[in-house]
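Colleague: Some structures to go through are shown next.
Each value in this text was obtained by applying a stated rule to the coordinates, not by laboratory testing. All values reported here derive from a predicted model rather than from experimental measurement. Cβ atoms are built from the backbone, for glycine too; each structure is taken alone.
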Structure P
Amino acid sequence: MKQATREVKLEAVAKTRQFVAQSFVNAFKSLLETNTLISEILLRDQWLNQLRRNHLIYPEGWYLPPPYGIGILFGTEINYQRMNYQSLRPENSWPKDSIFLDKNRGIIYVFFSPVDKLTNMIGDWGMTIYFGKNPDIIEHLKFCLQLNYQVLEHVQVGMTLSELANFSNKLFLKQGLYNQVTSVTDTTGVNIGHTVPWSYENMSPEEIMTFKTKDWQKIITMINRKRKFLNYQEKLQTLPGMAFTIEQRLTKPSNNNVPMSSFHTIAVIHPDGRKELLTNFEEVFELVGMNYMLIS
């Protein structure tokens, strides 16, 4: 079996992620245009319907649970405890039909974990969305997204993932922010992201066979375990052709009025060494009135 080139795989990551973002815009826009109360479950199901129109991705995400690989959390600027989650996996963090969107003061988190069928690349996408006007929250959101770019700017081919993670966590702490990303797969517990499996290396014959089985549980377990985390001890070096997530979840301990914020981006190091940050947030910002996030 001839495997895709690194550039083809990176293109698949970008296209898959772009589709997920566009499908969310389509689903959310159609709901916002109605007078219907929007529950977490309703938004999830509407989004899932849009996602399944694309037969080039698998019908469920690889990050299971939550069901279907979709995370939807609603809160408000007053009651934001649901935003300060440790993991989307426990059942109490799954989308619920009893929690509804507040279009005036709501703050929500959305996430999906798609897998491209042709290349088997993942294209995870997630973001914090805010409907309110609290200036402290707005500044926090703007700054948190800007930090993703600062992390990318620091990336150099050949540095270890631990070097990047240590730099990033010092950067967050210097700004009075605390990263709450935890993982049951990462033995160190805390990280700022993980590699996109096989973006920088070929699959083994055994891994190819696992995909051919079409056993989704085996496939997602393999993807889950194949990731290398951006934590304080990972010695894997960044390489041309590598993609990895930058997805820290930042709280501001000095201000209890500011909820956790997360912008799930993917950093791409192209084969020629060029660096790129995949965001795909712009249409959502425009849809919900977060135009302040579009200002560089």
Structure Q
Amino acid sequence: MLALLVEGVFHWGFSVRIVTESAGAQHYLYPPPSTLIGALAYGVSAVKGLPECEVQGSRGSAPLRSMVALVHKAVRWAVFAFSDEPSASRRTAAVGYSDFIRAFRLPYQRGARHTWEQLDMWYGVNAQGKVYACGAGFKVLYFVDERGLKELGLDERDLLKAVCSIVRLGARESLVSVISAYVTRDVEIRRAGGVRGPLEIEYYFPARLAKDVEYAELVHLPRLDPRLWEFRPSSPIALHEHEEFYVPSSIGFVIKPGRMLVGELAEGAALISAKFEGRVEQAIVPAEVTGR
């Protein structure tokens, strides 16, 4: 397994729509793992000249699918944390909010409205969920299966090029600048029984993977499911297919970088420690991600 560390800054913040929403686009407070993998997949498409989507099976009989589903075969998991490190001249802070926008409503309207005579009905006003984080630092840790990477025709150099091609985390307007990127094979994986707490963890993780967690709070994020990357999912993703993730405690309504204190790993969890040029990054992940 390879570990890939990406550090960067948000230009104004980001917007990631809750997958069960339609016109009323409420937001996640953190970019979920599927969004992080999608950001890297955009870079992979740019480096390899791949299309951003593909048709599964024969045309007309299978759903259109984002290339992210293909990249996910190599990138098994990804975790996110706000950070002060890439923007040392300022302190990182983020706030969730909703703005009114002029929205294109036609995809949610019946066929009779799909004519030029009904043009006035194509647009409407609704709330757009956003997280304002102007100049805020972040870091993302990707865990990459080397066999899957070879199947994509990529090597470590290509992976770093793809990372440097990341331009957004979330909607197209969620612009970021990548400040640094590192890749390492110096990765240690330990299962729940072989880990003694307490552990200090910066990156979010599913709540089911740990016990006795302090300095943390819960947010809902979608489960990592290939259907998230289908333009017309084979079956809709329901609200119950989200799960709770632990994130560092906020200060009131302001999201800040922080460290959670984890007393014990639960069954089905693994701790990955990756060494990057004199620093160690740790993340709690589902054990199946490690292939063990």
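Colleague: For which of the structures P, Q does the calculation of mean projected area of the Cα convex hull in nm² return 16.7? Intermediate results must be reported in sequence, preceding the final value.
Modeller: On the way: P: 14.5; Q: 16.7.
Answer for the origin of the read-out: Q.
Colleague: I would also like to ask the following. Kindly point out which one of P, Q the value -11000 was derived from, the read-out being helix-only ellipticity at 222 nm (-39500 (n - 2.57) for each DSSP H run of 4 or more, over all residues; to 500).
Modeller: Considering all the candidates, the number was obtained from P.
Colleague: Starting from the value 53, 26, 23: which structure in P, Q was Cα extents along the principal axes in Å, for residues 128-207 alone calculated from?
Modeller: The value was obtained from structure P.
Colleague: Quick check: 27 is what I get for relative contact order in percent (Cα under 8 Å, 6 or more apart), calculated from one of P, Q. Which structure matches?
Modeller: Structure of origin is Q.
Colleague: When P(r) over Cα pairs in 10 Å bins from 0, in percent, for residues 40-151 alone is computed for each of P, Q, which one produces 13, 41, 33, 12, 1?
Modeller: P
Colleague: Given structures P, Q, which gives the highest value for distance in nm of label points 7 Å out along Cα→Cβ at positions 104 and 280?
Modeller: Across P, Q, distance in nm of label points 7 Å out along Cα→Cβ at positions 104 and 280 peaks for Q.
Colleague: Just checking, which of P, Q has the largest value of distance in nm of label points 7 Å out along Cα→Cβ at positions 136 and 248?
Modeller: P
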